[in-house]
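Input: structures, listed below.
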Structure 1
Amino acid sequence: MVNYPAKLHNYRNLAARVDALCCRIAREYMDCLACREGCDDCCRHISIFPVEAAALSMGLRELPKDEGARIRELARAASANACPLLENGRCLLYAARPIICRTHGFPLLADREEAKAIDFCPKNFIGTSSFPAAAVIDLDRLNTTLAAINAVFTASSCFSPRSSQERLTIAEALLLDVIF
């Protein structure tokens, strides 16, 4: 578990709520989930909000110095597609991973072509034709909450490499030296 500073309190609470929801869904649908360590089909070099970049930076700081230096080297050499935190199918900063990474593979409700649709990893939920509402993550609501938390964070922090709504790649986040 990452020891986040007070400025990341709202983010830490959101991550904990998302983790609890995903754990509950995983328990209920254990037999329908292919996701596990080593499965990295969803792992891409994504962009994240500054608040998530700060959380990654804190997670990186808590690692032994040589491990942190190795991750920074991976970030410097990152390609546009592969996540720089992925090694042998495993996330090197799993406890501090961004919100979207926490929800990969699970049923996500989102706007698709002016209609709501549920999407999930094609390896998961094979043969499942419907989900109860409690087993679906509302992606639009989650993203709205994350954007609001990011706005509060950037307004109360000196950490804002760009505007509060601009996103950074994971590699950019790993190369930042965030001081609280």
Structure 2
Amino acid sequence: MKYDKILEKISAAKMSRTELQDLRSNALSKFKAGDDEAMEVISAIDVATPNDTYILFMGFCPDADINNRLDIEWKEQGVCHFDYYESEIQVERFSRICVGDLVVLKKREQFGKTMKLYGHGRVIEVAFDPGEHRFLKMKWSDQSDIIEVPLMACNSTVDIKSMEAVEGEMPNEFFIWLGSK
């Protein structure tokens, strides 16, 4: 196959998320132009782990109302969705999440001060529904404790942080909650 070298590079987990996104965009263009083999590249990227990982602090209550919570359904189905397509900035942020990234479910508690965390999981695959809307297939943690921590995430539903930023700002309690200490 003509894309063997690219597929090897993807599977070696040595590409950044930006490189993977650019490569996916190019492969999608080639596929749409009739190159059926480009679909193998797209499929490989959708399960690829980049060499730079992020933490996504993800809101799960439409209209900030806990009565509208989606986390229970997401955990049962092993998914994470972002369906507020009117916010192009947040859709773009959500599109940067890759396999291996950590998703932490958050709800603002004390405005501008704290947030409560309701669960976490790892992205195991990027998928698309029949309408071509991106969603994440997840391996959610069984842990069910809710903790309150300083607000690190901004006021948006989709807030991405680098691991370095989180390690520099979150209290030790957060890492114990994650099970990483």
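If relative contact order in percent (Cα under 8 Å, 6 or more apart) computes to 36, which of 1, 2 did it come from?
Computed on structure 1.
If Rg/Rh (Cα atoms, Kirkwood Rh) is calculated from each of 1, 2, which structure is the one that comes out at 0.96?
On the way: 1: 0.96; 2: 1.00.
For Rg/Rh (Cα atoms, Kirkwood Rh), the value 0.96 is produced by structure 1.
Ranked by FRET efficiency 1/(1 + (r/R0)^6) of positions 49 and 113 (r between Cβ atoms, R0 = 35 Å, to 0.05), which of 1, 2 sits at the highest value?
On the way: 1: 0.85; 2: 0.55.
Checked 1, 2; max of FRET efficiency 1/(1 + (r/R0)^6) of positions 49 and 113 (r between Cβ atoms, R0 = 35 Å, to 0.05) sits with 1.
Once FRET efficiency 1/(1 + (r/R0)^6) of positions 65 and 137 (r between Cβ atoms, R0 = 41 Å, to 0.05) is calculated for all of 1, 2, which comes out largest?
2
Quick one: helix-only ellipticity at 222 nm (-39500 (n - 2.57) for each DSSP H run of 4 or more, over all residues; to 500) came out at -12500 when computed from one of 1, 2, so which one is it?
1
Each reported figure results from applying straightforward, stated rules to the coordinates on display, with no laboratory input. This is a predicted model, so every value here is computed, not measured. Cβ atoms are built from the backbone, for glycine too; each structure is taken alone.
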